[in-house]
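Got some structures for you, see below.
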Structure I
Amino acid sequence: MCAGTARANRVPRELKNCKIAKGRIKSMTKGPLPAQKFEDKKTVYMLTASHSAETVSKTRHDQQRTLPKCIDTYNKNMGGVDQIDQMLEPYDATRKTVHWYVKLAIHLIQIAVLNGWTLYRK
């Protein structure tokens with residue numbers, strides 16, 4: 001999956017200036033990535049390489065909502081980095097006097113071990 005939010009000044013001007021109703025999606029392709037605009041409580045701009053303008057129905061607080069599939073997938077996966085940092089923090093093996101490339105190598109090894117442990121648990 002390759003999707004992420006974008007600021008309003010990073011999407012095509014035509015997409016930014018178009019008016020759409022709440023709960024609607026507007027898609028536009030200009031360049032290699034399709035851009036999507038979704039109106040909910042606020043305007044959300046998404047750049048995605050793997051999703052079209054498909055929608056998903058979600059129920060929250062007994063209310064039915066329609067979300068773009070890229071936003072639903074993004075919301076499911078966006079907490080992964082914070083969770084990895086939280087799980088690695090008590091086991092930090094780096095020291096102050098070690099060069100940056102050694103710290104990077106140790107961190108990548110720790111992430112690989114954590115990923116292996118996560119797969120083993122499943």
Structure II
Amino acid sequence: MESYANGAKFDCLLFDMDDTLYPLILGINLACRNNIQDYMLNKLQIEESLVPKMCLDLYKEYGTTMAGLKLMGYEFDYDEFHASVHGKLPYEKLKPDPVLRNLLLSMPQRKIVSSS
């Protein structure tokens with residue numbers, strides 16, 4: 001089934017899971033930011049006073065802090081970065097959300113969920 005938004009037909013919905021399909025109150029976004037900053041400080045040896053602003057600036061400029069770090073010339077393994085940043089997140093806080101589930105099921109379009 002196709003739907004229309006502002007007169008445009010669409011048959012697929014794209015969701016960015018990060019900070020959108022779970023409540024912010026869980027603190028996953030804050031934990032992720034803290035893990036990124038810990039990685040910048042401890043693995044990349046970036047001066048502590050520079051890390052918070054640099055993290056935010058790279059995120060704003062490049063869409064992810066990781067992409068910005070790579071473009072600035074920092075050398076690191078993507079898998080190690082993801083394991084360090086995302087592997088330590090408090091996923092146990094995520095619980096089924098029947099209201100969200102029913103809302104998503106009510107939409108007839110194909111759904112794609114991604115994460116940066």
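None of the figures in this text is laboratory data; all of them are computed from the coordinates on show. Keep in mind the model is a prediction, meaning the values are calculated, not measured. Cβ atoms are built from the backbone, for glycine too; each structure is taken alone.
Structure data summary
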item: Distance in nm of label points 7 Å out along Cα→Cβ at positions 32 and 48 derived as 2.6 - corresponding label from I, II; result: II
item: Which of I, II leads on relative contact order in percent (Cα under 8 Å, 6 or more apart), largest value; result: II
item: Comparison of I, II - label where FRET efficiency 1/(1 + (r/R0)^6) of positions 40 and 88 (r between Cβ atoms, R0 = 25 Å, to 0.05) is highest; result: II
item: Given -11000 for helix-only ellipticity at 222 nm (-39500 (n - 2.57) for each DSSP H run of 4 or more, over all residues; to 500), calculated: source structure among I, II; result: I
item: Label whose coordinates, when P(r) over Cα pairs in 10 Å bins from 0, in percent is calculated, return 11, 35, 27, 19, 7, 0 (choices I, II); result: II
